[in-house]
Structure P
Amino acid sequence: MSILFRILDFTLNRPAVPTTLFGIWLSILYHVSNSVPGEMPEMIVPQQDKILHFVFFLGGGTVLAASLRLLAKLRGIRLLLAVALVMGVLGALDEYNQQFIPGRSGLSLEDWIADMSGAVAGVGLLHLLVAQLWTKEINEA
């Protein structure tokens, strides 16, 4: 089994790993949400902030889905709905908080939609990773 599959197997079969990664993700979200514009990276492509929202919430959605899959034994639509609910609330709180940060606007529906899209895509990504790991294990058996 390649090193990538060993890491994937380790991560997707031990609840502490994705749960810890989600905690780290939350800490990063808090820091970024409270950063003033001077600390933020310069935008070099149109709608770069939407891409960053999507990718960041893709990561958060993936590790949250992995954690809920292991801890709460959620699968399918229930997992998707749970991740969408949690990440939707977190995205909304992030947007609400940003309006109080000097130089930030906050309350952007477009940013929240990018957050939600990334989170839902994260559930899909987890599904693909689990399927790939399962297929790999069957082929090696």
Structure Q
Amino acid sequence: MLSSAAHALLSALLTDLPGSRHLLTLHTRHTMSTALLLQGKGFVVEHPPVVERLCVVVASGAAAGVVLRSFTDQVSHTLPNGVDVPVKLVRGWSVADRALTPLDEAQMFDAHCTDAASGEPAPPERGVVYTDAPAVDLTVFHGT
């Protein structure tokens, strides 16, 4: 069960984004991820502690990063076993000063397509489209 703050934060974060299936990753000292499913005006959250931790991070003004993968209905490719792999839209935000600052497509591409050890370019993941993150209005979240 999500707290009212977590529900408000997810509502703000997912406003006007395509699809109902998402994977949220919170990058702090310890990276955490959870699957999200939109159902009507509610959410099914695989690991609610991830969203609750995101609430604490945003409310405290701590530094972090958020990556959201949105699974589309479009098929990227089909695996040899016949499983269709969806196109995933990947967007992200930096967290600081109690706000989510959107990252643009180039920043997301650079973050995901650069080898961490060498700094050399790495090929993008098949079926992934890096996209600009929208602004997130946290007024309701901060009011909870």
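Values quoted throughout were computed directly from the atomic coordinates according to the rules given, and no laboratory measurement underlies them. Predicted, not measured: the structure shown is a model, and the values here were computed from it. Cβ atoms are built from the backbone, for glycine too; each structure is taken alone.
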- [ ] Tell me which of P, Q gives 11.5 when you compute mean count of other Cβ atoms within 10 Å over residues 2-9.
- [x] P
Task: Among P, Q, structure where helix-only ellipticity at 222 nm (-39500 (n - 2.57) for each DSSP H run of 4 or more, over all residues; to 500) as derived comes to -26500 - done: P
- [ ] Consider the structures P, Q: one of them gives 45, 28, 16 for Cα extents along the principal axes in Å, for residues 26-81 alone as calculated from the coordinates. Say which.
- [x] Q
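When you work out distance in nm of label points 7 Å out along Cα→Cβ at positions 34 and 106 for each of the structures P, Q, which one comes out largest?
Top value of distance in nm of label points 7 Å out along Cα→Cβ at positions 34 and 106, among P, Q, belongs to structure Q.
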TODO: Kindly point out which one of P, Q the value 2, 10, 18, 22, 21, 14, 9, 4, 1, 0 was derived from, the read-out being P(r) over Cα pairs in 5 Å bins from 0, in percent.
DONE: Q
Open item on the list: Starting from the value 3.5: which structure in P, Q was distance in nm of label points 7 Å out along Cα→Cβ at positions 18 and 98 calculated from?
Closed with: Q
Task: Kirkwood radius over Cα pairs in Å, for residues 58-129 alone - highest-scoring structure of P, Q - done: Q
Task: Origin of the derived value 23 (relative contact order in percent (Cα under 8 Å, 6 or more apart); candidates P, Q) - done: Q
Open item on the list: Suppose distance in nm of label points 7 Å out along Cα→Cβ at positions 50 and 114 works out to 0.8; of P, Q, which structure was it derived from?
Closed with: P
